[in-house]
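I've put the structures underneath this note.
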Structure I
Amino acid sequence: MSCSAACDPGTKGGIAVLAEDGTVLMARAFYPKMPAIELKAWIEEALAHKPAGFFLEKVGHKRGDGSRGSFTFGGAYRLVEGILLGQGVVPKYVPPAFWQARLECLSGGNKAITHRRAKFLFGNQIKVTRDIADALLIAEYGRRSLLA
């Protein structure tokens, strides 16, 4: 059975793994000042499921983030990417507009929209928080892409 893994990088993001049938195998929310060693352990846990693809949201600087916020976000993004590459996994980069359009939840930056969609799709399996919602949806995008 193949599965898909995904990461929504940043302090308000998370990591998720979905089975081929859409069952949630893993969903974890990142938290501020999370140690890199814990992030590495979570990514290794996700990779232990042997995903057919690891999808990473392709994002960059957002206007209004400020230099400190951009620096923190960029550091977390590159850390996730580096851990994956160090494990021999080349992530599949997915811009937000792609996965949101495919899952009919174009948010324009409003996390409430993607949160609602994730609750609709996965709320019967787990408690969906705003922090894991996007990771779950990116993993769902990946799952559907792998099945196509």
Structure II
Amino acid sequence: MTTTPIVDIQLITEPAIYVPPPVIARAGGEAIFLGRTREESHEQFGKLLALHYDAYQSMAISRLNALAQRTITENQCLYVCIHHTIGRVAIGEASVFIQTLAPHRGQAFEACRFLIDELKNDVPIWKQEVWESRDKTWVHPE
């Protein structure tokens, strides 16, 4: 029985949350990554209040779809979900949700790690830190 892989790519305006996946009988492994805004301080700017994300939306969706297709090919993923928040994300809230389902756990884990790493390196989504001093600083990919 052939199952067409399902891809769910969205740029959202609320904090990211867990999304229950569809039931796929051939999926033996599910991996999830939920990226949250963590508390931190800067000696010059004070406490971090939030992160703010902006994107070149059409290109971001296109690149995320290309990454999803790559994980389908390389890791036999049956389901790929990537939701990324655009806008403000407070401390403790999640900005990105990535979920992969594959026949085996190793494939699901590898695909999930690949997606978050490539999202941060290659997708035109930009992160700005909002500090209690009212300063804002851009975060550059490593």
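Any read-out appearing in this document is the output of simple, stated calculations on the displayed coordinates, not a laboratory observation. All of these numbers come straight from a predicted model, not from anything done at the bench. Cβ atoms are built from the backbone, for glycine too; each structure is taken alone.
Structural remarks
- Among candidates I, II, the computation of helix-only ellipticity at 222 nm (-39500 (n - 2.57) for each DSSP H run of 4 or more, over all residues; to 500) that gave -15500 used structure I.
- Value 58, 26, 25, calculated as Cα extents along the principal axes in Å, assigned to which of I, II: II
- Across the set I, II, mean count of other Cβ atoms within 10 Å over residues 29-36 reaches its highest value in structure II.
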